[in-house]
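Every number here is computed from the coordinates shown, using simple stated rules; none is lab data. Please read these numbers as outputs of a predicted model, since none were measured by experiment. Cβ atoms are built from the backbone, for glycine too; each structure is taken alone.
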Structure I
């Protein structure tokens, strides 16, 4: 296969983490990547001790797609992330096609996130004219912004629904306030629907009830 004219761009390079380099073969990672994004799409596959592999692909789009899909080799799942990027690529999965792109960007901008490029729709490999429900957008997070939650809510004809959200270097944060220090069930901004006190959800409520009126003591007027 001819290799002249190839561009080994750092923007097209991804890192596969948590790899035991003594027990794997590079050819397996090459084949797994090309099963995902197409034959001939891998330009380089370089082991990086102590425990990662760098894979250079033929386009930024394929690099981002591999980050979204991840790799599965012999029933082992590997996470993939972009190696060199000051931007963050946010992907949303199974989103109804009729939801406008500006609904996505408006929701991200509520978090002071800067949109760098237009929203991109993904298409089926077998039918490149039919969208598959995945969209991604390149953006820049504000300083000290840790991560988006693993799901975001969008309005649909069936009412509000949540959809999976993935981006590079994503970490676990509170769904309510995006703090990395606690989960939603312990968020100080969440209000218990039983006792109306902030800081816990109803299923975690330990507030006692008044013996006279039967109401929670926080709502009791006795």
Structure II
């Protein structure tokens, strides 16, 4: 357990006065989705994403395994006639995207980004960074991101210039500057002429390793 977190929680206790209610802490945040990219010496590539949806998912642990079953079914709608109504053979609405790009018919890049509704937005931004703006893999991951929240509201990372923010506001957007935790976390591998390049997002825990 983190010493600073424990000290903060302990500081809420007053030995000289009763406390009626203490709000729960936030030791665990944004930990329900993982993404893995894998490539081998034969050119095989895997793009894998998994999410239990809510914290602790369904709350059901498979006996003898230690992993928790997801509760993505909560994404269904029970309204008759709704496009996302629960039914046989259907998947609930979700944003899970194990990204995969081919080049000349062969595997070229595996990539993925965690973070709820940021996932399709982040995937698009990463692809543009690489395919249009010519960034290398790690630069494409590190580049500042923006996120449409709802309506006119757009969140941006602080490195996005004040000039760019002002331009968006002039178009009618409501701009909010937020910390990196709002913009997902990416992992990726791309095939080079000789070997591989891998990248991992500093916004999240994770790393690129080879052997």
Structure III
């Protein structure tokens, strides 16, 4: 119970830090997993320079930009980045307000792309393909990259397993319905007095 209460408190803290509503908000029990700054990779052969602040939930990855710090507008993004980089506790986000710039809602059209990290100038890449469009991000360290990839992968796998389970249940219901209809149809026949077979049509006289 204590763990659930702490999880709920963290979620509320994070949700209050994010300005506005989520899109396609159909999830009843959303969980906050992690957050942190990531670079936006625009060219794989160049080190990234632009960064955004990301929040990962069990049903989506939310890209945001810091808008307020201690009630004042954020004007120096480098200074904001340096502050956000060293955040260790969720409670530290209470001083911030973030505006949503993009959402990656997890579904069967979203997948992680394996990246050969050593073959690119931009290291520690996280690549998400949504509706066949790749989006590239980069973390500051390999450890951070591994954590992000692992958490995102786990959520996508859970969604796929849930969808497979739903499909299996639907197929089972359809099969049971077909069996019931077949039994009802079969029961309407009197096997002791079957209906007469149709007469064989007479061959036409060729004369």
Query raised in the report: Comparing structures I, II, III by distance in nm of label points 7 Å out along Cα→Cβ at positions 61 and 93, which one has the largest value?
Result: II
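So P(r) over Cα pairs in 5 Å bins from 0, in percent, for residues 13-108 alone, computed for just one structure, reads 2, 12, 24, 25, 18, 12, 6, 1, 0; which one of I, II, III is that? Walk me through the intermediate numbers first.
Working: I: 2, 12, 24, 21, 16, 10, 7, 5, 2, 0; II: 2, 9, 12, 13, 14, 13, 12, 10, 6, 4, 2, 2, 1, 1, 0; III: 2, 12, 24, 25, 18, 12, 6, 1, 0.
Label of the originating structure: III.
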Report task. Assign the value 1.10, calculated as Rg/Rh (Cα atoms, Kirkwood Rh), to the correct structure from I, II, III. Result -> I
